[in-house]
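Read through the structures below before going on.
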Structure I
Amino acid sequence: MAGEVVNNEAEQRYELAAGGAVAIAAYRREGGRILFTHTEVPGELEGRGIGSRLVAGALDDVRRRGLKAVPLCSFVAHYVETHPEVQDLAAD
């Protein structure tokens, strides 16, 4: 079972631990925007929806903090494109 999505600000990445491994969504902060640069899900976690849970949790945090998201990473971009409920978070 996967845990909670955690914002590791020191490493500039969101993390989701599951099954002894950690999936990450790396970012850099620029003013009121979070630029998602890379998402990585360890092979042993693939196909279980971990990446989607990670991005959903990260975008929830972006919303709570009143920020905008810039999906430079193709995984995050695809998630935003296919989930209308988060499209308002995408920076122009």
Structure II
Amino acid sequence: MNGHVFHPGHQALHGITVVLDTTGPVTYVGRFDTQDESGVHLLDVAVHDRSDPAASREEFLRRTLKFGVLVTRKHVVVLPGDVATLVPLSTVGG
């Protein structure tokens, strides 16, 4: 059902696992909770630092799609100016 919000009164992405790329070197994968003037609130979050040569962002996303989100933080707030992209994990190619 296109445009259907599972929890009425919440934003469309509420409860959806998303990929949030920052304007810096960090990518977050977590469950979208809310977005307000303080930023994007994510729950049960995995974090990837793109400056880490051990694993690429693409490999991090491939592993996450295959095995699920490896939660390292329960709650993250990303400031509005730090958000580069925000998309559902399901739209990211593995």
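Tabulated values for the structure
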quantity: Which of I, II yields 0.4 [distance in nm of label points 7 Å out along Cα→Cβ at positions 59 and 83, calculated]; calculated: I
quantity: Structure with the greatest value (metric distance in nm of label points 7 Å out along Cα→Cβ at positions 43 and 67, set I, II); calculated: I
quantity: For helix-only ellipticity at 222 nm (-39500 (n - 2.57) for each DSSP H run of 4 or more, over all residues; to 500) computed as -3500, the structure of I, II it came from; calculated: II
quantity: Comparison of I, II - label where relative contact order in percent (Cα under 8 Å, 6 or more apart) is highest; calculated: II
quantity: Structures I, II, by distance in nm of label points 7 Å out along Cα→Cβ at positions 11 and 35: label with the highest value; calculated: I
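Only the coordinates and a few stated rules stand behind these numbers; no lab work does. These numbers were taken from a predicted model, which means no experiment stands behind them. Cβ atoms are built from the backbone, for glycine too; each structure is taken alone.
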